[in-house]
Each structure stands twice: as structure tokens, then as C-alpha cells.
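Asks: Next up, some structures in C-alpha cells.
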Structure P
Amino acid sequence: MSNIDQTQQSKRLFFALPLTSEQKSIVQTWRSAHLPSLHKPVNASNFHLTLRYIGNCPADAQNKLELAAVNIRSTPLQLNLDIIGHFKKPKVLYLGTSKVPDSLKILARDISAMVDNTLALNHPSDSHKFTPHITLARKVIKPIFPSPATFNLPLAINKYSLFESVSTDSGVVYNELKSWSLG
């Protein structure tokens, strides 16, 4: 099978907390006002909080994950995006939270374990500490933080979703494939 055939049959998948259109608009408006000269800003339509990145999966993985995700239980989530941070290695500027609710940590852990079990992954999920965040920009080498770096967006999250990452000529697009209610 050629590389082209494999690419067409696989999908780049991840679980995330989607933001509402209103929440995306608030983040976009703030970013435009306080960080107007970012080199590679993320398209506002792609704003989300990743719970577990999976990566390239065979075509049948989506159905397996959707069936297994039904068993994930959590209550609706409340959190405040109130910090600006920078991941040096992936060169990402983000909005995050200074107080991660235990229920969010548990949801991320449960989804990660479900992914590992469902896809029979022999390696544990990545060992990075779970840091819920919304990526504002990529390829940020030396972040310039607004002064003062004030932001406070309360988020009410009522669902989690399985997304596909699709590369297009105009950039990456995240398509929400299926969602599940929290609560």
C-alpha cells in the first residue's frame, strides 16, 4: 500500500472540550486587542481544550473510540481561563487556567485510559503533565506578554468531543466528529 493510500485511510484524531461560538469570539477579540502581532495565530474556529491527542489512526479507530467514549462519565465543568503561558518546545502561546478542577483532571485521565485500552496501545499516553489550554499561536519563540496580562474567561463546558485534524491549503481545520454530554 502506498503512503498516499495510507494517508487517505487514516485520520488524525483527538478528544477535546469544544468552545461555543461566543467563547471563541471572546478569546479572539481579546487576542486581537492584546496580541495583535502574533506570527502564526491559530484560527479562532479551531479554539478548543485538548483532553487527549491521539494522532494518526486507522480508519476503523474512529468507530471504536466512539463506542468506548459512551462509557465516560463526568459532570459539567466550570473553569476560568486566567493565565497566559508558553510551551517552549512546541513554541505555543496559550490561555490556561491557574486552578484546574479535579473533575477536569479525572475526565482527561479517563479519556486517556479509554484511548489506550480501546486502541490497544502498548505505550502509555504521553507523560506530559495535563495542562488544559487554548492555543493562541504557534511558532512563538520569544513570547511577549501583554502588560498587564489580564484575562478572565469563565467557561461552562457541557460536552466533550472527538475531533479530526485535517490539513488544507489554507491551514489546519479541526472537524468535530461526535460529541458526548457531560452530566
Structure Q
Amino acid sequence: MFSGIFAANAEKKNAFRLYKALVEQARTPAFYLEMGVEDSMEGRFDLILLHLYLVDAWLERGGNAYTRLRRHMQEAMVSDMDRSFRELGVGDMSVGKEMKKVGAAWLGRRSAYATAFKEEDKEACVEAVLLKNVYRSEGINKVKTLSKYCINATNMFSNSSLVSPKECELDFVDTLISDAISDASITDGTTNA
């Protein structure tokens, strides 16, 4: 009886650790300085949802064994957003409405990202979904870099093994961002001096 409780608690702690790691990655200055994502609440939120998708898709590969971990990670995001709204002074009566928007944004983006990453012309589809959901049709010259980053991240995750829902580790390799910047500049025919 107690082993089930402790296992669920370990998964929950791991989910919060995974969420914290993806938020730290989403706050990396290069996304805002090099990739042109708007450095605002909306821009940071967009990058958190993008990274949440990347990690969620990785965990989804583990099947039913990872369902609770994925749910706990999403709950960590909801808890974080709720806390953030309250810290910003959003009143109790309005937090619920804002959280419904957060939930709808997550479900919509998760579906859009999943579709884009499964398309045959993945690069063009990922660019299109990023233009709509992260850049809001702006930053067209920077979208290739973020797209390369996302594709490189999914490739990295697909090559990494899932240990167990209680011990799953998340490591965004430092070179993911610099490789994406280099790849995009080569594709565009530009160089970074």
C-alpha cells in the first residue's frame, strides 16, 4: 500500500524537477537575443510551452508507464502559472479564467507541435507552427534557428533512453543552441562573426 504512495510521490518530485529544468532552458538568453523571441511574459510563456512539448513528446515514447509523470509535469506547469498570475496581482476571481486560457494554449500548441513534427516536410511545418505560436508571424528571419533547435532537441531526445518515471533525467545539451545557430546560418548562407 505505502509503496504505491511513495512511488507516486517520487514521480511527482521528478516531474517538478523536469519542469524546473525545462523552464531554465526556456529562459536561456540566446532564445531572446539570437533567435528573436520576444523577451516578454508572452514570449517566455511560449518558450515554456514549447519546451514542455519537447519533453512531453520524449516521455510519451515510454508509453503508459510515463502517463502519470507526464500529467504531474503538466500539473507543475499549471501550478507555476497559477502562482505567477497571483504574484502579478491577478485577483482570485480572474485567476481561474486565466488558467483556462493557459490550459487551452497548452492543448492547442501540443496538438499543433505534434502534427508539425510528424509531417514529411518536418522543417517547413515546424517553422510554420513556430511562426504562428512563438513569433506570431514576426521574426521570419529567425524562425529557422529556433526550428533547427527544436528538431535537434527531438533528435537528441529520441536517441536518449528513458530509465524510469521516478529517475528520469533531463539534460539539455549546451551545444543544442549553438548548433542550431550555426546550422541556421549555414542554411541561410550567412555567417556569425
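Just so you know, all these numbers are worked out from the coordinates, no wet-lab data involved. Keep in mind the model is a prediction, meaning the values are calculated, not measured.
Asks: Match the computed value -24500 of helix-only ellipticity at 222 nm (-39500 (n - 2.57) for each DSSP H run of 4 or more, over all residues; to 500) to one of the structures P, Q, and report its label.
Replies: Q
Asks: Please state which of the structures P, Q yields 27 when relative contact order in percent (Cα under 8 Å, 6 or more apart) is computed from it.
Replies: Checking each candidate, the match is Q.
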